[in-house]
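The structures come next, written out as structure tokens.
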Structure I
Amino acid sequence: MARTEPLPRRLDLRFDPFRPVWALLTNVKFALLLVGLAGAAGLLAVLIPQMPGAMRGSPAGRAAWLEARRETFGPFTDVMDAYGLFEVYHTFWFNGLWVLLIVAVTVCTVSRIPPVWRTVHRPPKRVADAYFDRARGRVTVECPLPAERAAEELARSLRRRRFRVERVAETEGRIYLFADRFPWAQYGTFLSHLALLLLLIGAFLTKFAGFERVLALAETGAAAPVFTRPGPGQIFVEMVDAIEGRDAEGNIVDWRSVLSIRRGDEVVRCVTTVNDPCRAFGYRFHQAAFISDLVRLRITGPDGRPLYDDVFDFNGDVLFVPHLRVSAGGRLLLDQPIPQLEVDPGFDPELADDDLALAAVALPAEAPVSGITVAWRRRDGDLLTLVQDASGETLPVAVRETVRFASGLEVELVREAAIPFRQVVDLPGKRDERVTVQMPTDSNGEPYLVLLGIEDGPVMLRPGETYTTSSGYSYAFVRAVEGAGIDVRRDPGGTFIWVAVGMALVGLTVTFYVPRRRLWVRVGPNRVDVAGQAERSVRLEKELRAIVGEAVSEPPGRSSAAS
């Protein structure tokens, strides 16, 4: 009979491109490399100035911004711009890196599902005898009890410690047990991986599907559009009331704004604060800032035609002036910041260092003199101030110092005050090259306007007052208004990020505070061997010795542990 030979196994020479890609994406070193590259790219964006969003959308603004960077980076500016180093977060390579990182974390997380599930639900309950001699966590104890009783005592001791114990085999006089505690804790590391994945997805959604814009809104001002491009879905936000809450001592305790938000015919009225935003049409409206240097100003021409009727914003610019407290005979005559009315150019008109600010202040009729003249200059952070009364006596005064004149006048320089200040070159009806507008407060804390450059001398306006210049222009200070910076946001990734943070906390808590323990026990004649597995943070050998010693009543000096 002829002998048949087995056919040789046919080699599969087909190339599967998916296999090496999967192997690369599940490689931990590759994932760490991606994380390192992403971190390095983020560090570049911190160290290198990034182009503002408004500049990126304007060719002229972009060119001007890059020109300014040449002073720092010189000939490397064009190369850095070509590789997107001035706008790292908006480059294809940065976004591609994050997409690849998300894919790698997704693949790593998915690839861990089967082995983690098997480890939790189908753990190996029997190990080779050699494992009891080489396991990292192992204990060998001499046992005076019979094997059956020793196994029962061990099982009872383990169950008291919340282990699930199972008798898996009995051969050649040896009894084998398997004990498992907190098997579900194995999902802690999987939960941490999933949290990282959700965090990356949330950040990705926030970047590409999120929206954020800050609107500067003022009371009595027109409603501002949220989006730069008009359309049927446009949202308009109007400031109804901006409120700065203060306590009895004058400390700021709260900022809140009443908003009217409109889309089409639907209007939502809500209150927003710094920590409690209002929500409308899928967007959140946060209070980002409080603006107090705003006034409603109305200017009409000689023919009565309105030329300006809007909120005048000082843009946060301030002028440092002396705050004086003037008294005589124990009676308070004046207690307010002194606005600057003129400038003495000093010895060299080209230099601003020796300029001297001047102001003439009228005093009430009961004062011993009709008024005072104040001159000051800031130098090296200090306010150098001179005060002259109507009799011609001049005295220097320092901050928190009081000077006394022969006329009986007492002047105290309370502090250096900052008052809203702005210079405007295009204000209707101006006489000088530019108009200077200041908003100090009087002794009662009420604001008023000081305008220089619309008439030969300074013009002072209180709320509700109107002044008509010699050329026929009328300036009306309607009232001081308040405003707020409103941060409009839509963050579709926010939910993912919060869920990810919660999952990470749960996963790390489970991993570090309720780590899983798996024990394999071999009970033989006069001897108990225990091998176990647990997180490295667990002092497993010490725990095993305590368990076995309690179960078999181990006499001192009769145990040995493999090291």
Structure II
Amino acid sequence: MVSLDNGNPSFMIRLSLLFIIMLASFFHVRGQCASPCSSFFVHQAVSTNISRNWTVITNPLTDGNPNAILLVTPVWGGRYPPAVLSIYNHPIGVWYTGTKWAIFNQDLAAMSFYADFNVQVLNACPSVFVHRANTSSNITTIDHPLANNNPNALLFVTQNWNPGGGGGVYNNHRIGVYYNGNRWTIFNQDSVAMPAGASFNVAIRNPGPTAFVHRATLSNTWWFFTQTNNPIINSSARAILMVTPNRNPPGSPGVYFNRNFGLVYYGGGWTISTQDNANMTIGPAFNVEVIAPRANNKIVFVSTRDGLMNTEIYLMNPDGSDQRRLTNNSWLDNGPAISPNGTKIAFVSQRSGDSHAQIYLMNANGTEQTRLTSDPAVVSELAWSPDGRKIAFESSSHIFIIDAVPGSVARRITSGDDLNRAPTWSPDGTRIAFVTATRRDSGSMYIHIINADGTGEVNITSRPSQYETPDWSPDGTKFTFAKYEGSSSEIFVMNADGSGETRLTNDTWIDRNPRWSGDGAQIVFESWRETTQIWTMCIDGSRQTQRTYPPRDNRYPDW
């Protein structure tokens, strides 16, 4: 806990910035526990879970599981009650209490109230394991086939006091990873020898859209911060990230970073920040993994509960609670899509003076409903770009893009005479997937991908079928979609290259319009089981749970 009368000028700048961050995130509430499907969440240290120098995690994925492997990264300036500030300046680790896992301060300092931590829960597998120190120096060497002779491997590490439970070993030092020419190592940044038995949770990742190296440079560093630049997480205040310092990634001369750090959402992006009031230096590098690119915690949908010919738009929590009506008129409001940051909703409506259904925008509480388009044809099937600045939609069997600003002019990106519909953006905002059918064979629908500038269209589905409503996963690796199997429509997932189709639902009803949750852990969809209602499930098809109920229909969900 910091003192409010600290006279350090650097501290006062930091304190002012923290107040700005608090105001920017005041209305942003992160879940304290994961959904039953999720393997990552944000944990907050509060009076009910703090004991001395640790904070206890209560979660079904970790409770009673001494073999769980946890990765943890502090998050600074996220969620605070008034007048309570907590800068987290301690080396941390995890330990098993005998029944639950906890996050603890290696220096034995009292746990700070309202400290936030991103937590990822993993099970042991070839790329996830516990490493025990094998050295008498400050460096312990990892011998693993996925990391050996692989300077591009990205390692994420959290200290583990007592793997499997029982007694443990402290290592009260800031750590990082280092490549020695053929092996990756974990090292103490202050060059002090590691104690015998020190243990570390390790995850090995390959570089890609959601795993990358960030370097602190003159152009991205100021004061305490170095700002990442990744289109998947830019403008996404609800993203969940993991970070580990990397002393010498390829192309780096090798720089120590012997400071405690945390993540801060500031200036419209995610930054890595020092925690000791010292300015961020130029040169350090960090492995960054995007665990959850966006974690919007609301589902928007259409309901006929106000009359069969009076569809209105509603908002609810993922568990179906707190259902709120957003539109209230005599027109048909349909096809809602919630923006990546959860603040805006685009929808389709034909209102007084509209010759056809048009795109409207409103705040997530239903206020400031404004028409966006004046298209001469009917528009439908809306999809926000990842940065929340554009909307893709279908009109006259073509895919268009428009800036999400009233008065903007739409731009068509598809050509020819095929029947194109149901666009969805790639997480980096560079491509759009959509469903297409030729007029000669309108009974078969395929999934195509096209660059956002209209070039490079390709078909990723190899055999004729009836693909519908694809949705790109938040990490960019998969699609979920609906497809007819006989007389029933079922929900599937497949890899982003079209391979590996896996069926998630298997019933005699119509299941359609699947959408990923923002954290990529669940899928929401509509199912015509007796009446049309909103359901959710885990991404493996398990835990299918009804979220809305009769007597009226509820459909077209978006998460």
Structure III
Amino acid sequence: MTYGTIERRDLIQMRTSKKVLSALLAAAAVISSAACNNGGSGRDAGRGDAAGAQTEAPAAVTTTTLDPNKEFETEANYDEMANIEEVTSENEEGAGKNYVAGQKAGELNALCYYEFTNVAPENDILKLYAERFGGTVNVTMCNSLEYMEKLGTYIAAGDSPDLVRYEWEMIPGGIIQNRFTALDDWLDQSSPVWSDMSSIIDSFAYKGKHYYFPQTMQANYGLIYSTAMIEAMGAQDPMDLYFAGEWTWTEFESLLKQWMAVSSDNIGIAMGESSALHFAATAGIPAIEFSNNEIKNNMKTPQVTKTMNFIEGLAKEGYVYPEWRDPGQGFTDGKLLFYIMPIEWGLNSAMETGFKNKLEGQVRAVPLPRDPDNSTYNILGNTYGYLIPAGAKNVQGAVSWILAGRIYETDPDVVQARRDLLMYDGAYFYPKCTKCKHQFDSEFGEEGELCPECNEPRKPKFKVTYDERQMQVLDDMVDPSKFEFLFDFHRGFGTDLTTTIKQVFDDPMKGTDTYTHLLEENYNVIETTLDNYRAQIAEG
């Protein structure tokens, strides 16, 4: 199938149901419209927050997308779906020696800050978990800001949940403090199911044990731009430079210089939280490194210092906008050249703004440029998955959920459906007639389609759409043969250290201080915090 030219008939004949398409559409809507939660991995954007409430998901629920038009509603009785005799062996591939073959998952208690039933991919994993593993899930929800505190309270009280979603704050501090369950006897890392994730799993190991088996990798921070601005100054497209192997700091700085020369009102870069930290990793080393039982502070290394000197230079030239600029604002004023943001969230938000405002040009995204003295593209890795808290009552069920998530991410039908949807560039509409409220069968349709009841033209609706080259960029950014994945663990040592390190990196990019000064002022404080964890490692 040729991506980007998918006909409506191809979508009708897809190997997945409308339920899967609904979930994928929900994910696209979430990412494009929601604010970014910088406290966790990439799919944090758009998660519903329970505002402190604690509720449980009923066995029979109504699953809907997050679109206000409520495109689809599906009754999902998970108790009924989970009424299977046993788990078959093909679903247990990747399980370890402690996993009881054929045993149903039972009831799983999860702690999270969003409801599983209305957000992809969990809403599809729920169905898979029930039908293949005989499991159901109760979700206790809490405010996202209280998530880590609530987890600690439950563990200390001997009332641990069975499952939590991985957040950057959990590792390594949480495993050093014995908050999570080692999974080496529960999951078989040598299995083909985990083969392409094995090195990533090793990146989160502690003293030879493995606590986190991510179900997938995700693209992390990148540069979002509009071709309208590139064309306006007659410059070479960053995507062309990337595919030519020439996307370096040098070319990046040259584009900024050209853009600022066009008008003094122009903005070169709009940054998000931790943008500088992500850029600093392009030289090939993370700020705070963790490997098995060793914590390394790399903030004084030549690589990090070199990158921060480059970033400071951009700020001194006036290329960086020091205040927050929401990617939902997009390129509406024609002044901004680049966003540095979580790549899919920033890209999708700017695309939606371009669609609604009928802006010229195509919104695109590329990786952060590489160090010209380095032939490798380096990127801070971003993973998605789950951990099992220490003291969990249903470890078998939690491991089954992890296996279900991995099946979801590797199942050829689901993967193909996701790609087909993202690359579909045909007519796409609101599901209800804007005049008579007639309910259409699908958002997909034909150009110029009319309502069969009142003859009103169908209203076009935004959908995230990637062409072949954009999809290739995003594929590359999770391909270990094309990118070197680094993992920065500074968020895993407490909120005070996180705040300090963000300031040390972000303020020089804003032009409000220098990296040398901030590092000198804060280095001993950072080392004191890390030494506390080093001592815990030695004692443990």
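Laboratory data are not the source of any read-out in this text; all were calculated from the coordinates shown. Being a predicted model, the structure only gives us computed values, none of them experimental. Cβ atoms are built from the backbone, for glycine too; each structure is taken alone.
Could you tell me which structure in I, II, III was used to calculate helix-only ellipticity at 222 nm (-39500 (n - 2.57) for each DSSP H run of 4 or more, over all residues; to 500) as -11000? It traces back to III.
With distance in nm of label points 7 Å out along Cα→Cβ at positions 167 and 519 computed over the structures I, II, III, the top value is the one for II, the highest of the group.
Say we calculate distance in nm of label points 7 Å out along Cα→Cβ at positions 375 and 447 for every structure; which of I, II, III gives the highest result?
III
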